[in-house]
Structure formats: structure tokens, C-alpha cells
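Each value in this text was obtained by applying a stated rule to the coordinates, not by laboratory testing. Source: prediction; values computed, not measured. Cβ atoms are built from the backbone, for glycine too; each structure is taken alone.
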Structure P
């Protein structure tokens, strides 16, 4: 069976992708980076989510050219902050410090009201494989940055990202509730929809 390498070691993300493929009856042997004996160095220095996701997928594909490789990149974009934190979302205030990242966003938006607090999450997924074009999908969810947060629940920017249709932040949602409408969930659904035709190319 054809192998699909997911460019991640995140067990939850791997399980989510496996479940989506199974639901669509797409039969691929799914591996994560944790299953590979030898990994190339990947420097995520792209200016866009597409560049970073493509670089991850193509770097791993160069090492494992007979397999399919799926990579993604995600982040928070705030138009009032000229698109920050964007591709620097995970390290906006340092190295993967969620609380510091949230504090920096809230500080930068101090005094901003209404539409100035608009924000959106984006996930870009890129799948590469032998002798075919790259398959790219995008998921987006729009919301607002809250004016404060208790710092107790969720991860990343979830505690300060308010989703109006649900009248709550991402951090206040159950995991299944968040997955049903998240940017990554939407990108993954689009990928699964396009995958059968792409695999047949």
C-alpha cells in the first residue's frame, strides 16, 4: 500500500487526518515523522503559510521520493497589526510561549475597538508525491481578539480568539466542537475532497 508521511509528530493531528481519510475510504498507510528513522533538517523561513508548508513537504519528499508527504502551516493573522503574528505565530514573543504570545497580542491591541480587533486563523495544507503537481488547500475561520483572558484553558491563541457564531472563545469549546469548525478541519476536509482525483492523476 502507498505510504503517506505526515510532516508532524503531533499524535492528535495524525489521528485527525487518519480519521478523515478513513471516512472518505481513502486507503493510505499513514506514517508520522516519529515513524521515520532519518529526518532532514527543515528551516521554516518562508514569508507565507504556503511557502512554509511547501518547504516542509518538499524537503521530506526529497528524502522519501516514493512516498506521498503532507505538511501544513497555521497561524493567526490580525489585519490591524499589518498581518501579525502571521507566520511567526508560534514564536511571536519568543520560542513557543503561548502565554507570552497572548500577552503581546493583547498589549499591541490595547485601545483598539470593534473591527480593529478582527482576526482570522489560517491553515494551509500541501501534499506532494511522485510525478504530480503539489496539492494545496486552505482553511480559514474568522473571529475577534478578546480584551482579556484568564489564561487557564486552550492552547496557542485559543483563549483570546472569540468566535461569534458560537458566542465563545476557541478555548471555551470542547475539542470536537472546535475541530468541527476549525481552520485545520476545513483545510483537511477540502484536501480529502480533492484527494481522489489528485491520486488518480
Structure Q
């Protein structure tokens, strides 16, 4: 297991992560990329704790996703199954589990202050934290994708399912983007990764 984990995690995070997996009896599956989520936790048949994580994540995102999902399991165990998935109990648990990893042996120095800020009040997805998300993106494998917030207004872009949109105005925290074919307006997370099209 350690050998497998060392392909996906920062070197100094491998042993403590392995301990968390062992202690919580997690069945970890590393899967091909799913567009809608980085990872998930579920209690499988016979009460087995199953966590799946996308293999395409860079090692820092992989670590955060693994701890995020273990936090679900630990919070449910500690506070019961009726808590909100990303409520205060989960936030508290995620903070407690993540703090030992926020150190220079594990994360690059430029990421540490952003992590410290994020974990004062962690969100359901680190992707909604624009500064942290952008800082972590530099460690991804090269791709030709852009974030929606980086595109000029009026840009035309394609999403993973092939649909094409035109970027509109920012509405509070999300961008209004019009689907070209239907004319319908959808709200996009600023950090959604899309393919810019020439027009």
C-alpha cells in the first residue's frame, strides 16, 4: 500500500496517510478521472468504508482529497450519520486531520499561507477557494484548459461534455454563461476548467 501511495502523495505524507487508512479501515480505490468530483466516501455493503479518489490529481490535491474523504468517515463515526455532509462537525474534523500535514516538509512554502487561511473555515471543495486553487494548479500535469474567471467577458468555451458557452457577467460568486445551442443561461464556478475556443 505504501508503494502505491508514494506514487500519488508527497513523500512525507505517505506514512501518516497510511496510518489513517489503516486506523479507519478504509478500502481505498484510485480511479480514472471523473469530471464531477475529485473523490468520494461511502459505507459499502457489510459496513466497509470505501473511498475513491481520481488518479489524475496532483499530489497536493490528492492529499487534500484523501483527508477530506477520511474526515467524512471520522465525523460520521464521532457525531452520527445525521450530520450535514459539509457541516460544522465535518469542518472541525477536516481541520483536525489536516493540520499535521500543513508543514514545509509536505507542501511547498508558497502554498502554506493559503492552506492556513483556507483551513480556518474549510469549504466543501478547495476548488471554490480561487487563490488556493490557482496556486495548486501549477503542480498539475500540463493541459490546455483555462479557468472560467481567467477568460475575458464574451469568450466562447467548451466544457467536458462538448457543450459550448459564451461567458457573461459575474453574479455574486458565479459567472452567467449562455449555452450557444439552447440560449439557456447557466451559472459557472469561477474555477471550472474549460477549453477556450477561437471566435
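Quick notes on this one:
- Ranked by FRET efficiency 1/(1 + (r/R0)^6) of positions 90 and 146 (r between Cβ atoms, R0 = 30 Å, to 0.05), structures P, Q are topped by P, which has the highest value.
- Parent structure of the calculated result 14, given that relative contact order in percent (Cα under 8 Å, 6 or more apart) is the read-out and P, Q the choices: Q
- Given 0.20 for FRET efficiency 1/(1 + (r/R0)^6) of positions 66 and 114 (r between Cβ atoms, R0 = 41 Å, to 0.05), calculated: source structure among P, Q: P
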